[in-house]
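Just below sit the structures, each encoded as structure tokens.
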Structure 1
Amino acid sequence: MHIAKVRAPVTWLDLMFLQILTIIVPIFFVLLLGYAAGRAKEFGSDQVAGINELVLDFALPASLFVGTVRTPRDQLLQQGPLVLALLIGTVGLYVIVFLLGRKFFRHAMGVAALQAITVCFSAGPYFGPAVLTPVYGASSAVAISMIAIILNIVIVPMTLVLIEISRGTKCSAGKSIASLVGPALVNAVKTPFVWAPFLAVALVLVGVSVPPLVDSALNLIGQATGGVALFVAGLMIASHKVIFNLEVGVNTVLKMLVQPAVFFLLALAFGVKPPFLYEGLLLTALPSGPMGILLATRNKMYESDASSALAVTCIAMLITLPIVLYLIETAR
């Protein structure tokens, strides 16, 4: 007698696990692909810099612009509490890490600033499209735009000013500080992935619609953001010596646990509602962005620590991101 086998029903937990895998596996595949290419010396330093410029100056600005300009005006106006939670959480943690670097690790001012930006500069603008878009669609570009603006209008200029002061810039009556802050802010605003979302926000607020042809053209290059950014991150990890010590461990804990926890508490206090609450939590739970490595390499200091933080936080994402996604799914 033939006895039919009864298959166990697919549970809600199985579906959630499958959804998490569909997000996590592609991210780490592309990241490891970039790492393998870097170890095999397939790309020189100039080529890596060129690919990074492709992301920062073309693909990412187009992605942020298209995603933001598609957002309804009333939904965009609801982003105020989210921006406030991201701003206070990011700047507050930056100050804490900077003081920790100065007092505990005995770093010079410039090195402490690089440690602070390494911890606080989330990979949200880089990895965000790959993580948030499968879950929340194109509307997640608004949250990604907000964190990109905060990081590049506030955190990057602050770091550049502290590095210049550390190099011996004299500050008489505050004039030198002002002369440093001004150019730093101007350079930040001139960056395409800062002014592009700014322009998109302005167009939405005044009610100007973008023609479908322009939308389609920008969306085509914007779709390259997630994959190329992950590939470049893998190349950068491969091109620097990775170490693990107390400081790298502390940086990892601060980035992967403290930053999302601080944001979550602030978001609850400011009344940030889903899905903005979940989008912000995912953005702050992502690894360190490559900005720390870029500034460290440019200034010839803190290079190994910055690259190690990127590598270790990417590994830690294997644990933290599924947990965050699970918590979000159970709360929805």
Structure 2
Amino acid sequence: MSVAVKLLTPPSAPAWDAFVRSRSDGTFFHLAAWRGVIETAFRHRTHYAFAERDGAITGVLPLAHVRTLLFGSTLVSVPFCVYGGPLSVDEESAAALEAHAAALLKQTHAAAVEFRFRDGAGGNQWVPRPALYETFRKPITADAERNMKAIPRKQRAMVRKGLQNGLISTVGHDVRRMHHVYAESVRNLGTPVFSRRYFEILAATFRDSCDVVTVMEGETPIAAVLNFYYGEEVLPYYGGGSERARKSAGNDFMYWEVMRRAAERGCRLFDFGRSKIGTGAHAFKRNWGFEPTPLAYRYKLRPGTKMPDQSPLNPKYRPFIAAWKRLPLPVAKAVGPYIVRGLG
């Protein structure tokens, strides 16, 4: 039978997720619940579709339309996520989903469709992004001491410094405390701040698959990170540390605690997420002994348009970044969510 493309509905969500989990290239960010997160937190329209043959799902396409006056209009799979792109069991299903995305490109008058493949895919007409992002993934074991010894010597010394400074970690779902530390950290980097409401939506949507690890120096939270769990993987995703964390190795200790706790939970792969090549975050992850893997992002462009470039490395954003770093934190918290919704 030929392949039919259908839109995701609540009754089809369990079959969608079962398909994603059955695939080696399926990721946490392909799960159907992200549709509700994107619609609720950012008010972007979603176009989640799946390929079906003889009543069985043969492919999924999680797609959302990110459209703002400031940053234009792009169809992204998946916005606010590091991985995405369609998953399929065969070429016919892949072609049907790509054709569906191309039709939406014309229908919505978006500038481009962006597929955020982790492992590489996409038809011949899809344009690869020049090298920008790399991801960091590494196996971990059930033995904490082995995981500690696998960290290169200089970075291991920073973790031990955090231990010697008497830092402790707590785990739970307190996004309020986490958001304050995160907001200070990203403001200092010149990056717009996500709203606390977004983190509350994530914690409520993925409650059984996420937690917050917070590092305490005495009674003061100095670093915190929101983590996702998918199968045997842990993904520390949104995090940051205060100036006190820098002095006491709080960030180094935090990621060790995430690793240690995840290993106890049964995780066997640590996904450090993506970083831009040539940045401090990229170097930090390499210092942990993680080897980078290029991310295979692919685009289909509307005729006459250029590939979207909203990277902070884009020279036109430098004055904005410099000014953002000087904003009072309450102002950054208030204004940031209106800007960041266009930076999917």
Structure 3
Amino acid sequence: MVSAGQLQVREADDSLLAEWDRYVERCPEATFFHRSGWKRVIESCFGHRTYYLYAERAGHIAGILPLVHIDSAIFGRSLKSLAFCVYGGTAASDEAARSALDRATRELGERLDVTSIEYRDLEPRAYPDATKKSGLYVTFRKSIDADPEKNMLAVPRKQRAMIRKGQKFALRSEIDADCARLHRIYAESVRNLGTPVFSRKYFEALRTTFGKDCEILVITKDEEPLAAVMSFYFRDEVLPYYGGGTHLARDFAANDFMYWEVMRRACERGYRVFDFGRSKQGTGAFDFKKNWGFPAQPLDYQYILRHGAKVPDLNPLNPKLSVFVNAWKRLPLPLANALGPHIVKYLG
């Protein structure tokens, strides 16, 4: 697509994806969300066209940039790196590769006539003439010890008491082989927040695609499921990603116990970074994660805007969406589950 001296930018086809994943494993800037499996999941579950661009020099990959093209009559046309993921953006070995991928993405955006290109980098990157969106999202990442008791003592006292509360209620953690209980609990949780739910097919696709690196943990009380979370594993990191609780979860501190169990199990298996994931500032999720003593790291997503477009603001805190959010909270759960996947596929 783009040539800069010996540096070439091309779109990866299926034959290159194994090499793509080898690059992800060795590139320090790459994240779990750069893995090629997301391409298959997003295309099969949402029907969006993906463009997995890579920069090549002397026959070797020097940088990658996964993109999802979302074309919606309501929400507009965009390229996102990476839609449905909290991190994305360019993972490159040098600035020349990063710049070449950025140029190729802008050319692709022109051909597709998108109104915005969104880079979701974990670490700050410089993109020429990009508009930065600051103050909305943060992520929480922290090193954990090999000793569970040291990790417990590192949790602030009040939050530690909530974990102990769950233990006193004799809660149990179980690994599930399928997504049935997770999806049922997650669907209830996000409906109560006024957010459309993903389909169960999507969760099953993630579990199948990422195998042992995708794990479902369910918390039970007297065999009754109270909370569940899907976690991803990458290098030495654990990322609890999709989680929720039933209406009884708070009474038994099930969510507190659940995330502790994810941490405990992970540290015992040799993982050394706990990634609590993205939250919006000023929300209950933000306060919950901060109470664990995790530092808040800003996620300043960047946008290339075209045709006079403004930075997209499709989050539930947007006052313009409050009517929709409040109405969604009142929907019967079966109806919310039926409608949700048809809407959330365009939110990305």
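Please treat every number below as a calculation from the coordinates, not as lab data. The structure presented is a predicted model; accordingly, all values stated were derived computationally and were not measured. Cβ atoms are built from the backbone, for glycine too; each structure is taken alone.
A few comments on the model shown:
- Among 1, 2, 3, structure where distance in nm of label points 7 Å out along Cα→Cβ at positions 61 and 221 as derived comes to 0.8: 1
- Structures 1, 2, 3 were shown, and distance in nm of label points 7 Å out along Cα→Cβ at positions 229 and 245 at 2.1 was computed from 2.
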